[in-house]
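Take a look at the structures listed below.
Each reported figure results from applying straightforward, stated rules to the coordinates on display, with no laboratory input. This is a predicted model, so every value here is computed, not measured. Cβ atoms are built from the backbone, for glycine too; each structure is taken alone.
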Structure 1
Amino acid sequence: MSTYNKPYLTCEQQLSLLKDCGLDVTDEAAALACLRRIGYYRLSAYWYPLRQTVLLQTAGSPKVAVQRADAFRPGSSFEQVLALYVFDKRLRLLVLDAIERIEVALRVDVSYRLGERDPFAHMNPAMLHGNFAKKVHPATGRTAHQNWLDKHQQMVARSREDFVRHYKQKYGEPFPVWVSVELWDFGMLATFYQGMRVDDRDAIAERYGLPDGQLLQSWLRALNFVRNVAAHHSRLWNKNLVDQPKLPRAGVMPAFDLVIGQPAVASRLFVMLCILLHLMRVVSPNSTWPARLRRLLDDFPAVSGLSVADMGFTPGWENHPLWQERPETSCFHVP
């Protein structure tokens, strides 16, 4: 049974409560409009770091817990909350832009690698890794590949895309891998990549400048988590990464040495932005995406006590080679 017992509050009452807790509001009409179109609960994730902290120590225990009080730090304002929300929204859109390009490029890599060997390789267990295609789970009696194929078939059945209807009418099912791959979401793509043979995974990883497929496999899982956060409009800027990406050994990919051996950094968004920068420079080397990301970071809201360090950014990150602008290398230009 739920123990929730807080009363329903109108937007006017919500704003009054925030003011009583010490949040400065200079334009009440604008603040009310934000509460009505964005919502109190969603915005609460952005005023949470502006609340005062209190230290609590349990009797007989040396451990001290940090808790957020209801009262806001002096100088905190609704305008700062909104600025942080808008920054996060712009960040989510940039991240989704990069992940989309990486996803599309990886679809091509997978379909080319397997399609040359067998147009229907994605359905053929002999073409895939044994753990994925042959290892039966004792609880279900099924392989991971069989479960993946079920989801794939659901995507085919639900699709209303013109190319799907055309292919069904002209050729019937199943679809070759270069057609099927266009129906996979990022999670399906990441799962399938993990289920490919080691040599196939490694060959694709090499195209992205990675030492092996295991590293790319880990990056894809972490990117899928970040994508889901961004796609569902959740707070991203200071999110803890549930699925942390593996990092290369020191010296193997020198650009990532700045985050190796720093657990607090590896669990924050900074490491994922480093990964996106690296992959984007392979997928879209002439894109303005890195410059747009730098401009957004330079425009981090002026909120006392908060900075990009809360995203895991390390001191001096601006001068690191990974974050420097690169000259264009082609006549083609994708913004």
Structure 2
Amino acid sequence: MKLTITKQFQNFISSQGLSLEHLLQQANIPNLLWREELAVNEQQYYDLLQVFNQYMSDQQILAFSEIENINMFMPPIYAALSAENGMEAFKRFISYKKLIGPITIGMEIRENTVQIRFSFVFPNQELPRFALLNEQLLLLSLLRRGSEKEITPLLIEGPFEYGESIKKYLNCNPRKSRENLLIFKLEDLKYPFYTQNNIMWEFIEPELKNRLVAASTPKTFVETIQKVLFQVIPSGNFSLQDVSLKIGISTRTLQRNLQAENTTFNRQLQEVQKVLSLNFLQNKNLRTSEIAYLVGFSEVSSFSRAFKKWTGKNISQYKQDLDKNY
């Protein structure tokens, strides 16, 4: 995916006392800031979130979550502010969230409340503190800015501590929990937005839809194969024949197409197994034997050897490094 990082947004990041160049270097992401964009895959995006998490203070998290500071840099947020009320704003933001990062938002509408949860696109890969608090605060800021009312959540919770400055901003006492949850009164999402702009929405909606289609469509044959492998590896049906059948071509054609992009099926299989392994290792409730099975290994010893080859670390070392980052 390509992330647009305008010069203005780069300046905003610098104004918060952060060096984006240094953060990219820490996350091992190529620096393309001179083109005002970053080319990252989902795992690189997650690595960047982890790096931000190491350097962000609560005051900086609040600054990055304030709609007034960032809406001009992110079209999905501007589209949400143009909505008629909070409910429509949330629906728009959830629909186009993929354009600004691989974080999904689940919204459940009940009789008198709206419940919202956030997750990374990969299963069992938990959002770091910065990412979760940023998303929760961002929706609250969006609601307050549009309605011009000091709306307070009925409940907000997550697996991290909420600092005093963040509690003051929320105007409520967050609850520490294994899960993340944000609950609003349904009536608070029905207040009309003073920022509603139907003319601007009619102008930007077609472009957002086009970008969403482009972001959802694999651009190379490798991306097509990887997308299928992410789906089928946990089921155990991920042989060359299984994948060929799933996309409706012969094994020979599949191999030839991959060869044209200077890769092989086995290489792509190992790449996806590596990413899945890193994801599953975020879940401390999963045993190594369970992770080995989920990523397609019948023996833990074979999985351990492969993991050492992929990362240069054994599994226990990797887990220790994870604990240091939390």
Structure 3
Amino acid sequence: MSHAAPHPAPLTSQDRALRRPGRGRAPRRAGQDRARRRRNLAPLLFISPWILGFLIFTLWPVIYSAYLSFTDYDVINAPNWVGLDNYRQLAEDPKIGLSLWNTAYYTFIGVPLHILVSLALALLLNQAGRSAGFFRTAFFLPKMTPPVAAGILLLLLFNGEQGLVNEVLGWFGFDGPSWTTDPTWVKPGLILLSLWSIGSSTIILLAALRNVPNELYESARVDGAGFLQRTVHVTLPMISGTIFFLVIVNTIGHFQTFTEAYTAYFGSGNTTYSNDAALFYVIYLFQQGFEFLHMGYASAMAWLLFVIIMIFTAIQLWFSQRFVFYEGRQ
């Protein structure tokens, strides 16, 4: 007796969905996507305080200052749109040229001197052996001095009559100048004071020197190169990237110099001589914005300084393509 094969039960809609290609793995893939999004979200949550701080306290003030630069704003009353009047006034204000000249003098003499002295100290530290740790700390500690204290220190060290600098010069038979009252010597005194805080640059250069391969020095010695030749042909090319970084950072910092000069020459209440020799650009910007309440004009000054710094940074980047050596770059 033959038995007929039973007919299969009809498929439900859920069974059909599960039998479709790829549909059975959909819940698993959705779970993986959710886990991936959570992993990507975690770093954003950790840096969200910085992001909020940047947006609120940096990006928004920058954008708002661009708007204020086209207005007449005294902080008390609402901004009044004046178009390009503030920028026209920049071209007519004689103190803009004076402050830019003082800042350029301070920058183009101070930055090379800063790099040279830092490099000389780093080269000495690189040969110091076990005592290098002590000297690293000793060179870096002055960097911890508050800038206001450094400005007061300027008046004590560079006083023309009782200052320590002139007293030391007198030991060698030199009559020191009036650093703080003679307009000719005001900026050189500030430049010398800026060397007080070269510790960070020295430590950075020392780290770069420690990363120069010894094989290069050994090959140079085999070829008969002395210390000066090894420094010029091996050391400087190998640390040129670090030097370039310090030039960029210190150029921007010198263009924005404010605290030491303001404390010494504008915050001490001394009005017995002109302070024009120490009138740097940011000091004049501060005076316009917070002393005279010309906030719109001060915003225009800030954007002019931004453009100047960008131009010099672009020039330095162009030079870096010719003079800066990076390992691995053909």
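Quick notes on this structure:
- Between structures 1, 2, 3, the calculation of Cα Rg over 2.2 N^0.38 Å, for residues 240-279 alone yields its largest number for 3.
- Percent of Cα pairs over 35 Å apart - highest-scoring structure of 1, 2, 3: 3
- Winner on distance in nm of label points 7 Å out along Cα→Cβ at positions 88 and 264 once structures 1, 2, 3 are ranked, highest first: 2
- Structures 1, 2, 3, by distance in nm of label points 7 Å out along Cα→Cβ at positions 152 and 200: label with the highest value: 2
- Of the structures 1, 2, 3, the one that 0.05 was derived from, the read-out being FRET efficiency 1/(1 + (r/R0)^6) of positions 56 and 104 (r between Cβ atoms, R0 = 30 Å, to 0.05): 1
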